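Every number here is computed from the coordinates shown, using simple stated rules; none is lab data. In this text the structure is predicted, and so the values were computed from the model without any measurement. Cβ atoms are built from the backbone, for glycine too; each structure is taken alone.
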Structure P
Amino acid sequence: MSDFWNQKFEQSPGLYGQAPNAWFESSVQRMQLSPGHAFLPGEGEGRNAAFLLQKGWQVTALDGSETAIEHARKKLKAFGDKFNYLHGLLPEKPLPVEQFDLIGLIYFHLPPQTRSLVHKDLMKRLKPGGFVFLEAFHPEQLNFSSGGPKQENMLYRLEDLCRDFTGLHWHYLAKTPAFLNEGIGHQGEARLVRMIAQKPL
C-alpha cells in the first residue's frame, strides 16, 4: 500500500490540493476550540496540518507514504517541533493514551478487518473532552467519479460510525451530498459521511 501512495504522490504532487478540507476547516472554526494537540492519521501532504498549525495547534501526523511525508515536512518546516510527522500504519504504530485534544479523520479509509479496531483504539488516545472530526466516502460514492476507494467494504455507513465510536457524545452525524474541489484527486459530485463527536469528561 505504501508503494501505491508513494507513486500517486510522486506523479501528482498536491494531489488533493493545498487548501485544507473545507468541511474540516469550517467545522473546527465553528466549534471555536482552543488550540491544543491534534492527531491527523492518513494526513498525506499536510494540507490539514497546515491549517491547524497556523491556528496555533501542535500537530502529530501519521502516514504510510514516505513521499507524502517528505512533501509535508518541506512545506511545514517553519513550524519546527510544533509539527511531528510519523511514518507508519495504525494499529501497529504505538501512541500515548489520552494525548490528543482533536483527532481528524479526513478520508482515512481503512479495510473492514482493521477499521473498528483502529477507531476504538483512537478513542483511547483522545483526552477527555477531546473531539473527533471525520469526513469519509459513503458506499453511494461508487456511483460517482470524484474520488475514494472502489471497494464497497472500504466505504463508511453511519451505522459503522455509531458502532465504532460508541461512548462518545455526538455533536453532528450525517450522510450528505457534496461537491468536491480538492486538487485533481477529489473533483465533482460526491456522497459523504460526516461526524463530530466528543469524548466525555
Structure Q
Amino acid sequence: MAKIIFYEYNNKTYKLEYYPKDIKNINIRLVNDTFKISYPNNLDYNYLMRKFYKAVPSLVNKQKFLFSNYSSEKGVYILGNFEEFHDGNFIKVLNHDILFINENHFYKIIKPFFLEYITNRVRKIENIMTPGVIHDIDVKNVTSYFGKNFIRKKLLIFNSCMIHYREEIIDALIVHELAHDYVHGHNKKFYQKCIEYCPNYFKLDKMLMEHCL
C-alpha cells in the first residue's frame, strides 16, 4: 500500500504517493497533480527526499507542455501569434487551414507543416554553425524535452509544442542543439558556443523555460 503525503511547490499543493518495491532505481513521475515515487525497499528516506526535491522543478516544468497553455476556446498560439478559430473552428497554421479534434490530433495534423518549417530554419542555421554537415530532422509530440541532438546519427528531434513559440525562440533552440555538435555537455564552453551564434541566447532560453510565447 502506498504512503501518501502532501507537498507544496510554487504555491500549489501536490499529492505524493510512495511505492517501495523490489527494484534498483528510484522512479519519480508527475501525473496530473500527483507525484508517484517508486523506490528500492529499505532505501534511506532522507536520500530519497533529496532526489525528489532535485527532480521537482524539472518535472513541473515538463508538465507545462500541456496544450491548454497554448490554446483557448477562441484559438491557438502559432509561432507566437494568437490565431483565432474561423469558419467552423478551423485554425490557420503556416498557411494551412486545419480542423482538429483534440490535442494529439492537433500535433499529428500539424507535423508535416511544422517539420517543413523547422527544417528550413535548421538549414539556414546549419550553413552558419555547421557548414557541410546536414542533419536529419524529426518532430515528435513529447513531454520531456524541447529538442535533442543524436550526435552520432546526425539527427535532431524537436518537440511539436515548438509550433506555438515565436521564431527567435525556435532559432535559439536550434542553436542550442547544433552547439552539441561541438560540445556534448552543458558547460561554459557549450554556452559560449550558443552565445557566439545567438547573442541574446540566455534571454530567449529564459523565455522558453518560462513558456513566454
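Taking relative contact order in percent (Cα under 8 Å, 6 or more apart) as the criterion, the highest value among P, Q goes to P. When FRET efficiency 1/(1 + (r/R0)^6) of positions 19 and 155 (r between Cβ atoms, R0 = 25 Å, to 0.05) is calculated, the result is 0.10; to which of the structures P, Q does this value belong? Derived from Q, not from the others.
Can you say which of P, Q returns 17.6 when mean count of other Cβ atoms within 10 Å over residues 51-58 is computed? Computing mean count of other Cβ atoms within 10 Å over residues 51-58 on every structure in P, Q gives 17.6 only for P.
Comparing FRET efficiency 1/(1 + (r/R0)^6) of positions 43 and 91 (r between Cβ atoms, R0 = 25 Å, to 0.05) across structures P, Q, the highest figure comes from P. Set P, Q, criterion FRET efficiency 1/(1 + (r/R0)^6) of positions 27 and 139 (r between Cβ atoms, R0 = 25 Å, to 0.05): the highest-scoring structure is P.
Looking at structures P, Q, which one was helix-only ellipticity at 222 nm (-39500 (n - 2.57) for each DSSP H run of 4 or more, over all residues; to 500) calculated from, given that it came out as -12000? The correct label is Q. If mean projected area of the Cα convex hull in nm² comes out at 10.1 when worked out from the coordinates, which of P, Q was used? Checking each candidate, the match is P.
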